[in-house]
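Undergrad: Structures are listed in the sections that come next.
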Structure 1
Amino acid sequence: MEHAVVKHDGSTDRNVSLADTVFAADYKEPLIHQAVCAYLAGARAGTSAQKNRSAVSGGGAKPWRQKGTGRARAGTSRSPIWRGGGRAFPSANRSYAQKLNRKMYRAAIRSILSELVRQGRVMICDDIHVDEPKTAKMSKTLQGLGITGRVLLVTSEFDLNVALASRNLVGVETLEAAELNPVSLVGSEHVIFSEAAVKKVEEALQ
């Protein structure tokens, strides 16, 4: 399939050929949902942890004798019903990661990209760059392209100027082609690829 290549001023003078296997794949909503959920789950830290009665220090001695005091029997001062005791059902370190086969993940990315192309939300720019890391310059570039809302800029390699110039713009995210993920794609109203980034994405997903 053919897709227009846009210059920084918004004009187009040529097309680029895109692989149908990557940018014209079938829309598979269940697979996309699974990929998004797995990606979000993998980002969870899972570091919440509390101590049970055995993990709390102390409590080794019986507080008082078993009988004759008139008080309820107690074997440790670290019981969950005591102040300073352990938790009855404590949370523990865990991994929220969900297994997703590599082929499934790539198929989900292809499906998302294809649907974005069908909806006209993908733009291919000859190059994404700014001369210096100035927010105003990046804002002017996006205005020249006629882009508003949540935007994802995809470059072939990490560009420090682009990253610094766009980080203070609300709703603008920058990624390298190798870091493309389903959450960023689904959450963006417009995805702008550099021409070199498109080629990298095609090589990775074919």
Structure 2
Amino acid sequence: MAHWLEQHEAYAERARRGGIDLLFLGDSLTYAWNFDGREIWATDFVPLGGVTFGIGGDRTGDVLWRVEHGEVEGSGAATVVLEVGTNDLAVGAGAEATADGVEACVRAIQAKVPRATVVVMGIFPRGMGDGTTPMRRLIAGVNARLAKLDDRKRVRFLDLTPGFLDSAGAVGPELYHPDLIHLSAAGYRVWSDGLRPLLARIPR
């Protein structure tokens, strides 16, 4: 818990300094832009004024608390990319509760930076098997709910699921670590290539 709070305080302090154009907010997948995704981050998002605030293991309630306690307000972010929810499903939350948690984060971000556009990332596919597995069905259920948040204005939804699947509908193992949850450098390339066209269409 102490390390988590230290990370949060560092992010909040960075937000208070402002000058952030593009803010990524989320869990370990967002955090690992600093590791597996670092080269892609440097070329694709640093030039856009990108900053990433990720904490491993975070669920929607954790990210909500972070938003409400200083990680967004004052940042000046024009766009916030929100990636969270997979850990909720991992501990047994249902699709509706997880989607409600993501929506609460969106509304809190809007309250703190009302001029920003929030890009809601669909939960990435994970685990072995095709789209019929219980986890993959849960993820599809969450993403279907999250898609309804897209107002074509200040909230945009982006589901990159097809880019992470092979011809049989299973996750492409080269895009993930062996746990089939966390992304490899190749997975971060898929994320960036899918996200940047949307970012380019968002008024700044």
Structure 3
Amino acid sequence: MELQVANGGTLTVNEVVFDREFNEGLVHQAVVAYMAAGRSGTKAQKNRSDVSGGGQKPFRQKGTGRARAGTTRGPLWRTGGVTFAARPRSFEQKLNKKMYRAAMRAILSELVRQDRFVIVDSLSLEDSKTKLMIAKLKDYGTNDVLLVSEVADVNVLLAARNIPYCEVTSVADLNPVSLVGHEKVVMTRSAVEKIQEWLA
């Protein structure tokens, strides 16, 4: 299978990666799992072992007329811990590597079918100026672009960070949320070859 390169010419790509059927259920599962893994469960309360103090028996065992007590940090006491204290939880969802790779192949194939996938020879700038990046983005007809290279160029990263909806990433950091969340995906030749090594 051959894809057009923006600067002219073609690039032969693997049909296993760039010509798969779109599996909406699998892609949805991969996107939800990725977003869930980024959440942090911050809800927490202190149980009796977390509350400070309570090391000394508050009063003697017998003769006071009160119920026996060994600590002031039990859940019945005003300053004590919570009985069934909430703990930080993980929102992580299990997704097999095979399923994740299949979802990535489905997304890339769909981007190619919708003409939202652009291949370029390289992604680099002479200087880290935002105006240079804006001029470069005019070639793609939109600012809502994901720029993918084998290793993200520092000048490109700095020039793009002030532009809304423009994201720069490397192949190692590529994820399903970024791929489906942009109008166009611009990828270098070397990045395409690296992705084929990973997904083929």
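Undergrad: Of structures 1, 2, 3, which gives 3.3 when distance in nm of label points 7 Å out along Cα→Cβ at positions 41 and 129 is computed from the coordinates?
TA: The value was obtained from structure 2.
Undergrad: Matching task: 18.3 is the computed value of Kirkwood radius over Cα pairs in Å, for residues 33-120 alone. Pick the structure from 1, 2, 3. It would help to have the intermediate numbers written out before the result.
TA: Working: 1: 17.6; 2: 13.8; 3: 18.3.
Only one of 1, 2, 3 returns 18.3 for Kirkwood radius over Cα pairs in Å, for residues 33-120 alone, namely 3.
Undergrad: Right, another one. Suppose FRET efficiency 1/(1 + (r/R0)^6) of positions 25 and 89 (r between Cβ atoms, R0 = 30 Å, to 0.05) works out to 0.05; of 1, 2, 3, which structure was it derived from?
TA: Working through the options, I get structure 1.
Undergrad: Turning to a different aspect of this structure: Among the shown structures 1, 2, 3, from which was the value 0.95 of FRET efficiency 1/(1 + (r/R0)^6) of positions 49 and 105 (r between Cβ atoms, R0 = 35 Å, to 0.05) calculated?
TA: Source structure for this number: 2.
Undergrad: Also: Just checking, which of 1, 2, 3 has the largest value of mean count of other Cβ atoms within 10 Å over residues 65-72?
TA: Once mean count of other Cβ atoms within 10 Å over residues 65-72 is worked out for each structure, 2 has the highest.
Undergrad: Comparing distance in nm of label points 7 Å out along Cα→Cβ at positions 1 and 57 across 1, 2, 3, which structure shows the greatest value?
TA: 3
Undergrad: For structures 1, 2, 3, which has the highest computed value of distance in nm of label points 7 Å out along Cα→Cβ at positions 97 and 169?
TA: Max of distance in nm of label points 7 Å out along Cα→Cβ at positions 97 and 169: 1.
FYI, it's all coordinate maths here, none of it is from the lab. Computed from a predicted structure; not experimentally measured. Cβ atoms are built from the backbone, for glycine too; each structure is taken alone.
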